[in-house]
Structure I
Amino acid sequence: MAEPSTEQMTLVTSGTFLRRVEYLAWYEADAILDEDLNTYGHTQRLALAHTFLSNPAQHAPPIALAISRSNAPGRVIVGTVIPNENPNLVDSSAPDLALSSAITFYWNSVAQVEQAPEEPA
């Protein structure tokens, strides 16, 4: 079994995985552009969306690196590498839902959006 760092490096340098992350991050950015202006953390998330959309290919690798370490329930990426003889075709067996969840979590972390405060009872 390969070391986790070796698997992670293989995954985050694969064109297949990077295109998948870029596509799903583009969806996240698009959703933010359309979200209600009163959404908690909208201003910070919107700034990040504009930054990402200015050059998605440049911003996909850092996102891929960050989410590839995720092992939280619902967004497990660690240990999901699907090997391929062609390193550019390596992918993750994680479903799009898990990747999207990890991207959303990453997005909120980078935008420094904490969990919304609870409404008073």
Structure II
Amino acid sequence: MSIRNIERLTRVVTHNLCRMNGSFSYNYPRMTEAIMTLCSEIVGTETDESTWSIGRDIPLGEVIVGAYWHYTKWHGGQASMTYAALCALGQIFDPGMSGPEKDNEVYRELGIMAQIKDIQDEK
């Protein structure tokens, strides 16, 4: 577990959120797994304030906050992978009195991915 792994995983998540041609773009379950892996890496690594600015496209701090608020809205109940992602994010982010940041790009893109998944599941 290392900062280098956090940087790598942050790149994977943001690349696939921001680009339609990512290796698992619009594959919501894989994105959720990647976010949970990123959380595990953060929990197991000594970090400081500079860690939250990691990322080229989107800083790690925005990834964590946007994903947290997304999964508060979109989790599928306590037995779901999305609830597990919310719990993993809750280990590293405490929202306190804050609320969802709907202008957060991660929040918005995960919402689109979740809607596409729901449409695909209905077919």
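Brief remarks follow.
- Distance in nm of label points 7 Å out along Cα→Cβ at positions 8 and 96 derived as 2.7 - corresponding label from I, II: I
- Structure (I, II) behind the derived value 1.1 of distance in nm of label points 7 Å out along Cα→Cβ at positions 48 and 72: I
- Given 13.6, 45 for Rg and Dmax of the Cα atoms in Å, calculated: source structure among I, II: II
- If relative contact order in percent (Cα under 8 Å, 6 or more apart) is computed and equals 28, the structure in I, II: II
A short reminder: the numbers here are calculations on the coordinates, not readings from a lab. Just so it is clear, the structure is predicted and the values come from calculations on it, not from any experiment. Cβ atoms are built from the backbone, for glycine too; each structure is taken alone.
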